[in-house]
Structure formats: C-alpha cells, structure tokens
Structure I
Amino acid sequence: MRCVERVERLDGSVILYDGSLTGQIDGVWFERDSWPDAERTPGFGGGRGATLFIRCLGQDWVLRHYHRGGAIAQFVDDRFIWVGEKRTRAFAEWRLLARIQAAGLPAPRPVAARYRRQGVTYSADLITVRLPGVMPLSTRLARGVLAAATWEAVGRCIGRFHRAGFFHADLNAHNVQINAAEEIFLLDFDRGRTMPGPGAWQRRNLRRLHRSLRKISADAAVRFDDRNWQALLDGYRGVAGTSAC
C-alpha cells in the first residue's frame, strides 16, 4: 500500500503525514503530555526516551521522540544540527518507511513526522502504525528456544530487505520483531537508507545483528548458538544469495 504524502505547517512545526490514513493533522498528537494514560516502553540497549503507544482516530499508533545517542547525548539530549528539511531524521525515516511499504515489506507504516526548528538546530518526532502482537526477538529468546524454522524466517525477512536495497542502520535483536505466528518484522529505520546494489553493507548489517545476539546470550539467560546463526544464514541466502554474506 502506498502512502500519500502531505506536508503542513502548524504553529512553528512542519508535519509530513500520510493523507490516506488521515485527512487531518494536529500538532498535539506529538506532545507526550497529550497521552497521560499511554502505554510506555523504554528504549532497549541504552536507547534514550520512552516509546508511547497511543490510540488516535480509532487507530493504534506508536509515538517516538528522537534523542541523541553516544557520548554527545551527555551534553545534548534531543537537538540535531539543521542541514535542511529533507535530511531531518523524522522526514527521512518517514519517507524510507513509505518506500518500504510500497515494496510490500514487513515494517511499520508511517503516519506522521514532525520537526521543530530553532536556529541551527531542530527536534523531531515520528508516529507509525503499531504492529499488532509483536515482541522483540530479544524478549522472545528470553522466553525459550526458537526452532530452526523460525531462525530461517528471520534470515528470509532480512534477506528480503537487503534484496530490495534497504539498509537498516541499527539491526539488532531488539529491532527484529516476532509475533505469535512466528512472522518477522523490522522496525526503527532511523538513519536507514536505500542502497544502489549489493555489497559490503549487507555483511556489515549481518555482523551487527550477530554481535547483538551474542551480547544478549553472554550470560546464558538467552539461548543462542552457531546452529541458530547458521539457520538464519540459510534463510537469508535463500532470498538474498550466497554472495551477500
């Protein structure tokens, strides 16, 4: 399904939204104080800020505020250097998710993105449609061992994104999501991008996921071993080809 891009300027904010999901837009949707009863989930792996699950216009959405990461986050929480509207984190992720939707791949549908500029910096927010009944792969692993077929499904999912040229900047065990039917989804495409063709970026993506899985299984509370990884690679190669990993 294709997103219908609309842009509106409201009270110092610039909002990009999907006109096929809503014919109206309201800046208060992005304000955390507007949702005092919203379910909140903290960021994984040192991620900053809570994600809010909100219900608006009869739909279940996810509201995320962009925070800085790394060492600079000690000094600057949520301000980014202004380099133009198209390169704002929220607008870039919204448009990438829209392309992913058009490609029919399993990721959240973008609803609306907002930035607010102040001089040479800006802050940003993103609203997406909530994926029903999913949990992070890391959480699922903590509850029990995954079958080889599920690991292969994880690999096939990643392979589909790679074959279509979509690069995930932070592919880890938290951003891979799984539902009760063992269907796999990817989320959090902040700083993601489309690539012109196959290459080393695919191997870097897989290595990042492998490091994440090894990290969460270091204390033996999560079961992950070489056989699991091989099953994932088998599923991946069946879609993306052997040269990609």
Structure II
Amino acid sequence: MAQRKVVVRKYNMSDGDLSGHCRMIRMCVQRDILDFMNRGVSEAFIEAFHQQRLDWDSFDEDVVKVGEITQATEFKDASEEKLRLALRTYRTMVHNKWGINHRNYRVYKFERLHHTTDDILHRLARTVKLVGPRHLADLATEGLTQDMLDNIDQLDIQFELDMDLQQNAQTEREIQTQERIEMGNSLYKEMMRLSNIGKDLYATTNSARYKDYIIYHEPSTKKPKEEKADQPPKTSKISKKKSS
C-alpha cells in the first residue's frame, strides 16, 4: 500500500492569523468588487472563498484529537495493567510448580512480562491461552482454575481492543492534521491571489487601498522583506546643495 504523502504548511503564520487575514481580504474585495470583476473575480467567487474559510475554521482543532488519543491511551493502559497482573499471578503458579529452568516454564517466555511492548504482552497472553489448558490439571494444586484462564483471555481481548482504539485515534489525528493543512494551504493560496490582484490594482492609483491588500507574515509590526518590493513607488526628492 502506498504511503500517504506528507503535506507541508505553505503559510508562515498561525491558523488564527490566516483566518483573520482572509476575513479582512474578503471585506476589501467586496468593497472593491467592481475593480476585481475586471480581473476575473466575481461575487460568487468571494462567497465561495468566505465559505471555504468558515469550513476551515469549523474543522476540529488538533487539541480535540489529542484529547481523544489521551483518553484512548488511558483505557489501554488500564487494560494492560489488569492483564499484566493476571499474567503475573499465572507465572507465579508455573514457577512454584516447575521452577524457571523447566521446559514447562520456558515455553511461556515469561521474560516478556517485564518492560515489554504492548504487542509482545499480547502474544504472551495468547501463549497462555494456547498452552494453559494443557497445564490446567498440573497447576490445580497451585490454585489455577478454568475461570482464571478464561479471565486472562477476556482481559487480553479487551486489551487488544483498546490497543486498536488507541491506534485508530492516532491515525485519525494524523489524517485530520494533513487534511487541515491541505485546506489551510488552499485557503492561503486564494488569499494571496486576491492580495496580489489588489496590490496590482492600486499600486499606482490608491496607496491606502494598496496597503489594505498587504499580507504581513510576521506577528511584529515589521514588514517581511518580500513585501517591501511591493510598496508603491515614492516620488524621489533631489536635495539641492547650497552653493558655497
């Protein structure tokens, strides 16, 4: 299966700033719509641009998905702890019956119980499900019952389910993050197109309206270097030297 291409943000501003700039640009274009119509920008396009921003603003923020991942992780960790405790009790029974060097102990690979990954812990539980019934009669003297084996199996099923839910939450966050970036890039592209048209329309005719279409990429009052070249030309003043 081909991997999903990672989408990179094309705008150097916060999402809040992008939304604010888009709102202002739309207001300016509506004011100057007659001039913009001559450049292929219709009222319908401006309305679509407005709706595009609203859709983007209403898209779930990353903090929502982070919260879902946190909750799923808490459920998974709780299931893991219950399963680990049950397996630890079972290991003690096997240890007391045969010792750690006996083949009946080694078959379980109980070393996986310490500082292991979720997948390895799950495989250990599967081994107990497979081998445990064969040792049920032998381990009865240690207190093992079929109900205890069934409990380990049910705990493992819940643990696997919670692992899947956690993974799904993480995957959904990754997909949503990419979708939001794509939407933001598209919105930024349209905003800059309108900005460039506005600056071109008023560069030499209306300096006040020209400034309305400048997009500042930095949070400070400093103008970015790329914007300086777009400033309307100023009338140069030639200083006259006083004759000595």
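Out of I, II, choose the structure whose coordinates give FRET efficiency 1/(1 + (r/R0)^6) of positions 97 and 193 (r between Cβ atoms, R0 = 25 Å, to 0.05) equal to 1.00 when calculated. Value 1.00 for FRET efficiency 1/(1 + (r/R0)^6) of positions 97 and 193 (r between Cβ atoms, R0 = 25 Å, to 0.05) corresponds to I out of I, II.
Work out which structure the value -9000 belongs to, where helix-only ellipticity at 222 nm (-39500 (n - 2.57) for each DSSP H run of 4 or more, over all residues; to 500) was derived from one of I, II. Let's see the in-between values first.
On the way: I: -9000; II: -22500.
Clearly, the read-out refers to I.
Structures I, II were shown, and distance in nm of label points 7 Å out along Cα→Cβ at positions 105 and 201 at 8.4 was computed from II.
Taking Rg/Rh (Cα atoms, Kirkwood Rh), for residues 113-184 alone as the criterion, the top-ranked structure out of I, II is II, with the highest value. With volume of the Cα convex hull per residue in Å³ computed per structure, which member of I, II shows the largest figure? Looking at the calculated values, the largest one is II. Quick check: 1.17 is what I get for Rg/Rh (Cα atoms, Kirkwood Rh), for residues 129-168 alone, calculated from one of I, II. Which structure matches? It traces back to II.
In terms of relative contact order in percent (Cα under 8 Å, 6 or more apart), the structure with the greatest value among I, II is II.
Just so you know, all these numbers are worked out from the coordinates, no wet-lab data involved. Keep in mind the model is a prediction, meaning the values are calculated, not measured. Cβ atoms are built from the backbone, for glycine too; each structure is taken alone.
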